[in-house]
Structure I
Amino acid sequence: MPLTALLTRPREDSEATAAALAARGIAVTIEPLLDIVPLETTVDAAGVQGILATSANGIRALARALPERALPIWAVGDASARVARALGYGAVESAGGDVDTLAALVRARVDPAGGALLHAAGTVAAGDLGGALAAAGYEVRRVALYEARTAASLTPALAAALARGDIAMALFFSPRTAATFATLIAAAGLEAACRTATAYALSPAVARALAALPWRALRTAASPTQAALLAALDDDLPARCR
């Protein structure tokens, strides 16, 4: 019987990860703990020299709100960059990491005198990208294009699977999703069900949000990328498959 992994990202973001896990012979349960709701927002690109993308959801929302595709995009990671290219943006560069690496990429590539930077964001943003770049002389216009609403409870199907010990591993990509999972697990009285599962966290901040739960093991990716997260999982697979 194959191992089963839990993915808690929004469904659209989980599809590529699910495919990577399926290629490893791992079954997948997708339980989105964030519901992405687009906001009716007018985007003014006058005087903007480029776009900052800290999530794939921000790029998707921006593409709906602004027909312009000629502006360059500096994306936080490879997943956001792939989505931007798929949506027709031609000049896309990935920082391959987190908000700090994105800020470093912008400082290395972009002249602050060239115009403002448009940050395609949600109503809640991880880190302070605008503050980090403002300190270096950049004008950052942050536009909230979507709201990520947290789930109010675990679905009965997931609660039952956890209680049976069916979930062997759980992958977490954001502190907010991880914290939501921890809250909902406690509300359902299922903390003990985590003892048979290994949690994989994209970053130390994500791991901290999961640390109170009694996991079989809690692994943190060597760098904040999906490739590094899957590498941590791969290190455990021979032992889990015995």
Structure II
Amino acid sequence: MNKIALISGASAGIGCAIAELLANNNFDLIITGRRNERLDALKSKLEKETKSKVICLSFDIRNKQEVFNAIESLPQEFKKIDVLVNNAGLASGLGVIQDGDIEDWEKMIDTNIKGLLYLTRAVSPIMIENKKGHIVNIGSIAGKEVYASGNVYCATKHAVDALTKAMRIDMLPYGIKVSQIAPGLVETEFSIVRFHGDEKRACEVYKNLTPLCASDIADAVLYVITRPEHVCINDMLITPTAQASATNVIKNK
């Protein structure tokens, strides 16, 4: 019988890559996100190309009631969730604190922290009841260190780092694993979203270097969740070869 993985933010980027890789490795999937048409397209693709069963749940992770209603709506056979990948997250804006856009701040806090908490709160009791499970939080190098103008985004990812450690302690009595994957520069929609759709500015972030791609992070997730029962990878920081820290990046001339 296939294990069941729930992946938030699966409509694009890292979440989509994780869904594709897990479907090709004998996982049935619950894929979630706000863009229903993209979820439906991914479901069709995966069910055509793999033997995995796929369910789509379209909701805004920032809305507590939508999150709990969505999990409650799952068919009984899909409530035996083995893996929760808290992938949904974003950066919105890049500016000094004194000029910060409060709407951007709230969007990041509501998505990166509260959304992760809502989904974990909805799913973790199911894992406890089933006496098994693995929670994987997609963090960031921004959760390990801060950088200029990254203030609130860095704060939200530091929160993910702390929450991962706290969840690991809270889940320990139940044998439920908790891991964090913290990527450095990954070329996805991330910078386009951060710069509010300015694709030219987003491209400059990755110009003259080879960044990570979404499939690199998906590989790490698959590795972490397929370790033997007695092994838990608590934390994994991944950067491209050209990046040594949040701000130390070598670009080709």
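Derivation of every value follows stated rules applied to the coordinates shown; laboratory data play no part. From a predicted model like this one, the values you see are computed outputs, not experimental measurements. Cβ atoms are built from the backbone, for glycine too; each structure is taken alone.
Table for the structure above
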item: When mean count of other Cβ atoms within 10 Å over residues 112-119 is computed for each of I, II, the largest belongs to; result: II
item: Label whose coordinates, when semi-axes √(5λ) of the Cα gyration tensor in Å is calculated, return 28, 19, 19 (choices I, II); result: II
item: Ranking I, II by Rg/Rh (Cα atoms, Kirkwood Rh), for residues 16-63 alone, the structure that comes out highest; result: I
item: When mean projected area of the Cα convex hull in nm², for residues 96-159 alone is computed for each of I, II, the largest belongs to; result: I
item: Given 2.2 for distance in nm of label points 7 Å out along Cα→Cβ at positions 40 and 176, calculated: source structure among I, II; result: I
